[in-house]
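Just below sit the structures, each encoded as structure tokens.
Bear in mind that the values in this text are calculations on the coordinates, not laboratory data. It should be emphasised that the depicted structure is a prediction, and the values quoted were computed from it without experimental measurement. Cβ atoms are built from the backbone, for glycine too; each structure is taken alone.
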Structure P
Amino acid sequence: MKIETLRHSLAHILAQAVQELYPGVKFGIGPSIENGFYYDFDLPKSITPEDLIKIEKKMKELIKKDIKFKKKIISRNEAKKIFKKQPYKLELIDELTTKTVSIYESGDFLDLCKGPHLKSTREILENSFKLTKIAGAYWKGNEKKPMLTRIYGLAFKNKKELEKHLKFKKEAEKRDHRSLGQKLELFMINEQIGAGLPIWLPKGATLRKIIENYLYQELTEKGYQWLYTPHIGSRKLWETSGHWNFYNESMYPPLEIGQSLEDVQKGKKAKIKEEYLLKPMNCPFHVCVYNSKIRSYRDLPIKYAELGTVYRYERSGTLHGLIRVRGFTQDDAHIICTSDQMTEETVKLVKDAIKMLKDFGFKEYNIYLSTRPKKYVGTIKNWQKATKTLEYVLKNLKLKYQIDPGGGVFYGPKIDIKIKDSIGRDWQCTTIQFDFNLPARFKMTYVDRKGKKKEPYMIHRALLGSMERFFGVLIEHYAGAFPLWLAPIQIWVIPVGSEHRKYAKEIAKKLKEEGLRAEAKTEAETVSKKIRQGEIQKIPYLLVVGDKEIKNKTVRVRKREKGDIGEISLTKFLKKANIRIEKKVEA
């Protein structure tokens, strides 16, 4: 029995239970999905999460009846008669190009479905599934169509696997970057500002600056040149790059320069029509910099890097905290090189990516090599050469990888590195892509050894991905308890009483002078309350000072998650802390 078949069958049992509990319901679709299933309903009355218990109970009753799943092939006209009171099913039938229609019967429930399904509900083990949540979902994902009620469920082969997943899910919820981001005051998303447009709060901004400084140092040492480019660009630029044709659904509509607010309100066009677009990518700007003067083979490779903020239209239903946003800053770079330099530069990129990811605490990952899709630009010869280069690099570095057939972007093959976080989830961050589109479209050239003009190779790469997404992943990986080198606030100095405040301030000052992010907590609150607050805020070290510490010129150290680890001199504490920061290890 395939797990997808089990989950699809449960979706039908869910629909049958809803049919019995809510007569007059209209049915959408009910597929199997990762870890479970869902079904979309147009219900005669609204339901709440509490109703899921009732629906789940009805499903269990139906399962015990040993209901058989029977497949039938009927004509489209017959299907229309069967589903005459089901508008969504009729719409699906009208879209079919076949003369016959496949339906499944399970007890009193009939559904338009290709299958496959279980032979009987007897194959469903007790307590192997659970209804989890209710959500709104537009019919066919179209915002102009009716909003349906989607009921989600989890399903596994047995109770043990379900309980294992529920435990994992509970741990994932504890790590949810959206709730931790609010609790730890790292970032905010305000609907008044706009959905998918995050604001980095002071602590989050501090951590972002640490990441940016790290990137600046690492990449500068590796020969990258830094750029800053505008947030908007002429429509002509995006037409030349091909984004306006290939990518316009994800771009915001053009801004007409020269158009007054009054004109906009009245729907009038600008007298002098200059159209500009918010940039969805940084690449065309980097290409224009390259093309600003004649380049020789001696200049190559040229590496342009930018932490460039881009804007992409994402449907509101797909937005998710920092992981999926509309405005984000990419760890973006473009390597422009000769054919002979491709392999060496790709090796460097893969090594750099793995080294950087390890520095941030990601030691496990899956690597994918994505090959030519059906729609592509460039010659087959160039695609083959680039793909072989990527494959050679991965084999040469003795890295395990999987082929993703046809998974490349239209302009070139790519390597994707998906990191595994501390609870085993995959996250897409690193991507290394060859590009045969922009060099041709922008007529990029360099002068070779013989004095002839040649088209260079271009590699896009994002090692950490976007700052927002990577930050969200970091929060969930560490559950907000960042290692010492990344922690926005590394140390709190807590005086036992008011008479110890002066010493606490002196200690905090010395720590700051040593480059540590420290605060003296001199508020009129109890020590126990300050310690508790420090634990909630996940501060790596709490240094408590009282009479004994003043006398001995020491601090009493409390380490995150370990508690009191004893009294120590400030010099010794500083030495240990700096070693941990330098090695980028846990606090």
Structure Q
Amino acid sequence: MDLDTLRHSCSHIMAQAVKSLWPQVKLGIGPAIEDGFYYDFDRQQPFSETDLVNIEERMRQIIAKDAPFIRQEISKSEAIELFKQLGEDYKIELLKEIQDDVVSIYKTGEDFLDLCRGPHVESTGKIKAFKLLSVAGAYWHGIETNPMLQRIYGTCFATQEELDAYLKNLQEAKSRDHRKLGPQLEYFDIYYDEAGAGLVFYHPKGAILRRIIEDYEKDMHLKRGYQMVITPHIMQAGLWQTSGHYEYYRENMYTFKIEDKEFVLKPMNCPGHILIYKSKIRSYKELPLRLFELGTVYRHEKAGVLHGLLRVRGFTQDDAHIFCLPQQLGSEIKSIIEFVFATMQDFGFDEVGIELSTRPEKCIGSQTDWQIATQNLETALKEKGLPYDINLGEGAFYGPKIDIKLKDALKRKWQCATIQCDFALPKRFGLKYIDADGSEKQPIMLHRVLLGSLERFMGALLEHYAGALPLWLAPIQIVLIPIKEDFLEYSLQVKTELENAGFRIKLDSRNETLDKRIRQAELEKIPYILILGEREIKQHTVAVRKRGGGTTQIMGIEEFIGTAQKEVREKSPH
């Protein structure tokens, strides 16, 4: 049985249950979505947890009756009159947007009907395993000036076993939520009231983690022939008018005036890199020119879509722009793909999903250029033997793109890497290079990120590892715990040896019990706890307790250093 059909049918049963409990409620829409379904309702009083329990019980009663889903086709005018009698204003609005003269409605039970094109399962009894999950606000049609409706989310599976596995996974996802782990582990916070939503403050541990990621990125890019640049945070609006962002991206840009000139707080890094390319006459021998920047950008995201580190208003991209010859385009795209996969493997992500997004309705550039750009991206994927899905019409306004989404420990997808092929911006900015025959020609431009937003990637890391980062990434790698104050001098000697070996150390010599200090280190998810007592002093050893282990192992200091350095060097995820 098709899962989308099952879930869509379940959303109708939920709507029927809600209407039977509260007849005055008005219905919005109720589609199937990736992990379940939802339905939007216009109700004065907010739905409570108790309400969800009651709705579930009524749904079970409807399912037990095994009533058929009966499809009926009627004229649009008849449907409008029918829903007027039912007082369903939102259904009438939907009907007026439909171009067809004939529409379909579905009836279940004695008196419930809904506007729907279907399909549905044969009868309500086909629904075997479902669960209502949460309630959220949702503007009608997603427009802020429209009424705020209440959206009830649920999920549905063919079997109870599948539902139980999903709910268990969902519970695990809640325990990994980076919005809780970040402040709890003192990595970051967002001070909504004092500073504003969508603006991240990194605490010392978070700043160290970010520095580790940034240093890794700089090293890897320099090894692969990229050149580092830095561009300003503000630039004149005319630059963004030339690029097309002002026309196509204006609602997401922060603008302001300085001395009667309009400036933009940059939402992208590409125009700045273009200006650097244009700073002198370029020869074909210089290409490909790969410019890389850890560039902080700012975007005016609506408050309703902000979500921890995943959707913020100020973030840093590992952004690069590659200016190349036509004959270099395919090899550069494949090289980026290889770079992405190597990077994801280093961070412990072994699975990805790939999407190729094509020309949207609102775009710049010629259709021929779009076809060539899309063909080059698709050919690179095929030559690398990589499976991918097509996202029709979801490309950037200046070119098609490959999106590589990593999958975490719970198999959830996270948008990170993207590769965009652009003929349009080089043309709009008049970019040139001198070819071998002395003629001026236009380079092709590739926009790409590997991790994407560092903020979003850090959120993904925290959830992937449930906060227990691998040794090479952990802000504090080792905590030293002397059993008594008498052993502090030895602890300081060990600390110096470990720091000289390159490790990040915390010494916990507080006047607390050993168990309490061990427990604190476990709560902080520090990879190694080294306990130091009289035996360790005499033997010049350490008692090693690995995170999640529970037992200790006596090791010589040099032996431990060698083991830990190997773990860092190999970037072991465990």
Structure R
Amino acid sequence: MQTETKSCQNCKKDFTIEPDDFGFYEKIKVPPPAWCPECRMIRRMLYRNERSLYKQDCAHCGKSTISMYAPENNYVVYCNDCYSSDKWNPMDYGQDYDFSKNFFEQLGELFKKIPRRALYQDYAVNSEYTNQSVYMKNCYLCFGGHHYEDSAYCAQNFYLKNCLDVDFSHKSELCFESAHLINCFKVRYGYYSENCMDSWLIYGCRNCSNCVGCTNLMNKTHCIFNEQHTKEEYEKKLKEMNLSDRESIEKINKEFWKHSLNFPRKYANVKNIVNSTGDNLEQTRNCRYAFSVSEGENICYTFFSPTGAKDCYDLDHVGLGTSESCELHSGFGDNKILFSNRIYDSHDVSYSDDVYNSENIFACAGLRKKSYFILNKEYSKEEYNILVDKIKKQMDEMPYEDGKGRVFKYGEFFPIEVIPFAYNDSVVCEYFPLTKEEILEKGYRYKEPEAKDYKPTLLAHQLPSISNADEKVLQEIVQCEHQGKCNHRCTTAFRIIQNELNICKVLEVPLPNLCPNCRHMERIEKLNPPKLYHRKCMNTGCENEFETSYSTKRPEIIYCDRCYKQEVY
């Protein structure tokens, strides 16, 4: 089978389908995609709203609840208690398939009328304002991941305790304003560092303690901007730096990032990989165009797949043994899941949403422990197989066409109109940011920001120093320094919460001057995008080439794995 170059139906750019790709599509009996890998990733990300939360009444019990669905979109939203109860039956919404109507129109009708869960959170204690997460205790505005305790403003972490503004980190405690930490304690403003403690402004460090402004250090202590000091010298200089003061930390932060450019960075954040390309990979084999994947094998075109997916294409937030699946957003323990969202411990499910412990499901929503269902209506095994084949054929003969002229046949993920979230309400705007004009021009939906009816009582520059801050600051409405003049989904104002004040005092860091959304986006902007570029090692004399998420326009010095290890280890 030959390599084939196709033009993306969405962005019109050329993309390549490799022989291995054709082999996979033939194995799972789906046609090759008409959208390029990046556009497919964007389309799946549209189905994930984490941070945009709304208040609305539960459509069943009537109590006010926090929801990820904008009220004006008119979805039927149940609070989590009602949704998980036996007070409603998803089979009551079953409907016959109508061959005179388009498939995606009928699927969209089902998605509109069936109840939807207000938030995706399980085993949450005193953590009302969290979403897309499990095992949360005393947490506030934490999104994605699992096992958080006494933390706030964090995203995509595992086993975090007493942390503020930390993303993509594992097994860390008392950390602040950081990303990609592993086994760290009392790290402030740290990135891509492991087994570090009591440090400030570090990048790519391992097994370090009591360091400030350092890059690529290993097994060091009492270093400042990569220079070794005695304990006494370090403590004296640390006091002089006055890192608890906002003006001082902002000045030193700029110096740190400028200083870090003097040191090489490895082409990708990868560990124990075999024949794999992408970024943030660990223990992967034969993975291609993969980002934030661990323990994966034979996975392609995927974003965020922790713990052991295998033989899959186009995953997003999927793991724990999922296999032979394609175009799946959110799930685990699955086999042969196609073009679906939130499918768990299930087998042979296509074009469905929020299905658990089920098999042989086509175009359904909200099912639990069911088999042989189409549009939430049950069939015999024979009837099911005959009807599914007829529907697939009809999807090709009567394709769905959206407002931009994009055609959706069998083998494509949900059209934009069927996905319940606007571009700027979903996580896609974090990794592929667009202006309002760009969003609309590309045919995505845009949600106008809600008017804010609160008035700030304190400007950002009026915040007290952390040494002088007391519980009076908890009563203030603080104006975000960006004042909505950014592309960060700025909330324009925010409050300081009790646990935040406590942790800031312990870590001796200044109180935030930006709202949680702006802080999160500023961290994301420091990370590499889920894209790949072909480059050569920048070490003099080395001819190694690689795929990297550092574009040629970036200022960093990029080394291959061998040269980086020779320089740093």
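Of the structures labelled P, Q, R, which one yields 4.0 when distance in nm of label points 7 Å out along Cα→Cβ at positions 55 and 351 is computed from its coordinates? Comparing all candidates, it corresponds to R. I have 47, 38, 21 for semi-axes √(5λ) of the Cα gyration tensor in Å, calculated from one of the structures P, Q, R. Which structure is it? It must be structure Q, since only it matches.
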